[in-house]
Structure 1
């Protein structure tokens with residue numbers, strides 16, 4: 001019986017998703033971030049099994065053809081995918097898992113695991129989002145324009161989510177994210193399993 005919850009968290013670049021998820025993981029027990037498979041080469045400092053599972057294109061295609069990915073995508077010449085087996089193993093242990101994916105990947109996952117919980121993280125305004133992107137000091141005007149266009153496309157799918165968080169104040173947004181996790185853990189089916197002994201004892205005559 002699957003008792004862990006799969007959380008799909010989507011956000012445009014610059015909305016603060018990575019920082020929020022990192023803070024959530026550091027402050028919440030029994031929840032982790034799913035590690036994706038990719039065919040791209042490791043970047044300096046990246047470790048196999050920690051940042052990604054680095055595999056060959058042939059290995060990726062073999063998994064894909066066997067239906068082994070919950071979701072997958074091609075980004076330029078590289079492939080990325082989320083292993084269905086890895087996700088299921090974590091959930092079966094009663095642990096929660098986070099997938100950080102875009103709206104297209106989220107749609108793929110929801111079709112396979114309709115009980116997953118989707119969360120969209122949005123910036124308070126487009127102007128603040130652009131400020132955050134510019135604040136990185138890494139991209140040209142052309143790249144920033146492309147990122148903004150991509151962000152608007154991502155944000156337009158917010159209505160497909162179960163929850164929406166506006167990341168205006170980081171502390172408030174983090175508390176909102178924690179509240180969603182707490183709420184899901186208090187649902188009847190979860191509590192019946194986790195608190196089975198307590199409930200049985202309470203109902204004894």
Structure 2
């Protein structure tokens with residue numbers, strides 16, 4: 001009887017262990033992409049921007065982190081005056097993200113396993129505008145970013161998710177409307193499409209879901 005009990009206990013512990021996975025709690029990344037303005041100016045021009053991001057993962061599929069951007073936002077009018085603006089901006093935001101892997105059973109089939117890296121996110125932060133020709137050229141706005149993206153992770157030699165490729169589409173609303181340098185009641189926003197890389201590291205967490 002004692003031998004049988006020990007065998008059953010060992011089997012239970014084994015099954016419990018195989019139903020869990022370790023994951024890295026910290027992540028750093030960066031990349032580049034294009035902004036597009038949606039302001040008082042009629043032409044939605046494109047500008048180049050780089051970014052850096054650091055995140056803390058509470059689970060493999062829920063994170064909170066900070067993102068910094070440095071780049072340009074451009075716009076232009078359609079009329080003969082050819083009025084335009086160039087905003088050489090810097091921004092810093094705090095963003096939360098929820099991945100599909102947190103809410104779906106991604107072990108059901110290949111498709112669900114593929115989309116577990118899809119996420120939605122939102123945050124809050126500030127932007128330092130530096131608009132050429134505006135008076136004053138430098139202003140500060142409160143901004144609200146909303147993100148839709150996808151991260152595909154590659155395992156390291158130990159089998160843990162360590163490296164990732166990220167594609168992200170962000171729409172950022174300025175609550176003060178100063179992105180284009182015009183003092184109007186029009187709400188300014190810009191979008192940002194980026195491609196980047198991720199590196200997972202730091203202390204290990206334990207997930208109730210198997211990741212692989």
Structure 3
């Protein structure tokens with residue numbers, strides 16, 4: 001089954017390290033053309049910046065690119081890229097803008113600063129999983145609710161909503177590769193105390 005992680009949206013984070021200002025930005029970009037456009041826009045917006053370091057990962061053709069943009073080799077572009085490779089996030093573009101504050105950070109300091117900017121921007125963007133998801137409506141009595149929650153967690157379900165009326169009603173999404181086992185486990189465990197209906201499925205990104 002096709003399944004991969006992407007940014008859930010746009011993310012931005014800023015901090016100061018030894019008087020240098022770092023601004024990290026993350027976008028979801030589904031093509032190299034989109035990534036280059038985000039880079040162009042950022043360079044235009046921050047023409048007065050000391051550096052606009054970038055990295056992007058495009059799933060199609062397994063494409064990765066990065067640039068130190070004048071920083072010492074290996075101190076900025078690759079550390080930025082490694083954040084996304086380490087998290088397994090694809091179709092992502094990140095630009096870290098630096099305004100030099102007059103104090104040298106050294107090789108290790110630069111690696112840490114650029115990595116931090118990328119990580120914070122990714123946290124701000126959030127992560128979504130692209131996959132084939134099944135949509136379920138579930139209901140159960142209150143006595144079975146905690147057990148249902150555990151079963152949902154065990155199968156990595158994403159709960160969309162919960163309603164606590166006469167019974168508990170839940171809308172949840174499960175990846176296609178988890179769905180069949182989930183239905184079997186729930187049926188056997190609930191002994192008629194919980195019910196589910198598969199109301200559709202589609203390939204989409206779901207925020208984790």
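Key figures
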quantity: Distance in nm of label points 7 Å out along Cα→Cβ at positions 127 and 191 derived as 3.9 - corresponding label from 1, 2, 3; calculated: 3
quantity: Structure responsible for 7.6, with mean projected area of the Cα convex hull in nm², for residues 39-110 alone calculated and labels 1, 2, 3 on offer; calculated: 2
quantity: Structures 1, 2, 3, by distance in nm of label points 7 Å out along Cα→Cβ at positions 23 and 159: label with the highest value; calculated: 3
quantity: With Rg and Dmax of the Cα atoms in Å derived as 22.4, 93, matching label from 1, 2, 3; calculated: 2
quantity: Origin of the derived value -3000 (helix-only ellipticity at 222 nm (-39500 (n - 2.57) for each DSSP H run of 4 or more, over all residues; to 500); candidates 1, 2, 3); calculated: 2
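Taken together, the values in this text are just the output of simple stated rules run on the coordinates, not laboratory data. Given the structure is predicted, the values throughout are model-derived calculations rather than measurements. Cβ atoms are built from the backbone, for glycine too; each structure is taken alone.
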